[in-house]
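The structures considered in this document are given below.
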Structure I
Amino acid sequence: MLIKFTKPVTINGKETKEITLKDPDTLRGRDLLDAENEARQLGDRSPTIQFSNTYAAVIAAKLAGAPIDDVLDIPGPDFMKLTVTVQNVLLGKAL
């Protein structure tokens with residue numbers, strides 16, 4: 001899945017205006033629990049982790065093969081586009 005950004009960002013040391021996410025079907029339950037643990041370590045206290053932007057950012061980083069810090073440094077509007085897309089994909093598949 002290709003997500004295009006409005007401004008260049010640095011991912012894995014390279015400037016780009018897009019990020020490619022692997023198929024979310026490659027994730028397993030263990031990956032999702034690891035993502036939750038990582039989001040909690042980053043300070044997330046959301047009672048429902050599936051709606052957390054931090055959790056979605058961690059999953060996006062895993063699917064993109066990018067460091068979480070690179071994802072967290074994406075400018076706000078593009079960050080929201082990325083995290084909402086991840087949430088929609090995961091929740092849409094769960095419904």
Structure II
Amino acid sequence: MAKIGLKEAIQARSRRRELAVYCGGLPLALEIEAARLSSDPGLPIADLGAQLAVSQARLSVLHYDDGGQDLSVRAAFDDSYRRLHPAPAELFCHVGGTK
């Protein structure tokens with residue numbers, strides 16, 4: 001394992017924290033980003049953060065499929081939306097839902 005200096009360790013910690021903020025602290029979103037990092041150890045955390053920084057694309061980015069495990073924040077929101085009664089579904093749409 002390569003040694004890193006204090007400056008690099010602080011930067012890495014800051015990037016991980018930023019990634020968690022972009023994930024909204026949602027456990028599923030964090031799991032997806034962890035899976036993406038695990039599947040590609042050479043992928044810089046900064047690259048994931050840059051992808052998530054574009055808020056209009058965030059739901060599309062928060063997706064992981066390795067052929068056996070398919071994780072998606074959008075799919076989870078869509079499934080939850082479909083289960084709502086009409087009044088809460090309408091409110092969901094007004095506060096920024098996906099429909």
Structure III
Amino acid sequence: MNAIPLPRALEGFFLLQQKPTAHSEILRLEQGRASSDRQESDPEHVQSLLLIEGELVLEVDGAGETIRPGASFTVPKGVKHRFVNRSDKAAVAFRVVA
């Protein structure tokens with residue numbers, strides 16, 4: 001097993017491991033930041049996310065839901081979504097795309 005050091009100034013997605021059919025990563029969003037400018041979909045992959053720290057708003061098909069630490073959720077293939085940090089501190093999550 002190899003430990004992967006995370007950069008101190010991590011912002012956005014940081015790839016941890018990549019396999020032929022899946023990858024895992026850390027998502028860090030500072031306050032006021034979003035994972036993308038608009039909602040996007042991935043027609044080939046399911047995405048699962050576990051929020052570790054902070055708060056994120058998960059926007060799906062135009063609706064938003066606030067996610068807090070310890071919460072996990074899955075975005076099915078082809079569903080438009082994005083993650084937005086509307087809180088006053090950074091949000092950190094673990095994400096698997098498969």
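Every number in this text was worked out from the coordinates using simple rules, so none of it is lab data. Nothing here was measured: the structure is a model prediction, and the numbers come from that model.
Remarks
- Each of the structures I, II, III was assessed by mean projected area of the Cα convex hull in nm²; the largest value belongs to II.
- Source structure of the calculated read-out (helix-only ellipticity at 222 nm (-39500 (n - 2.57) for each DSSP H run of 4 or more, over all residues; to 500), 0) within I, II, III: III.
- Test item: relative contact order in percent (Cα under 8 Å, 6 or more apart) calculated as 21, pick one of I, II, III: II
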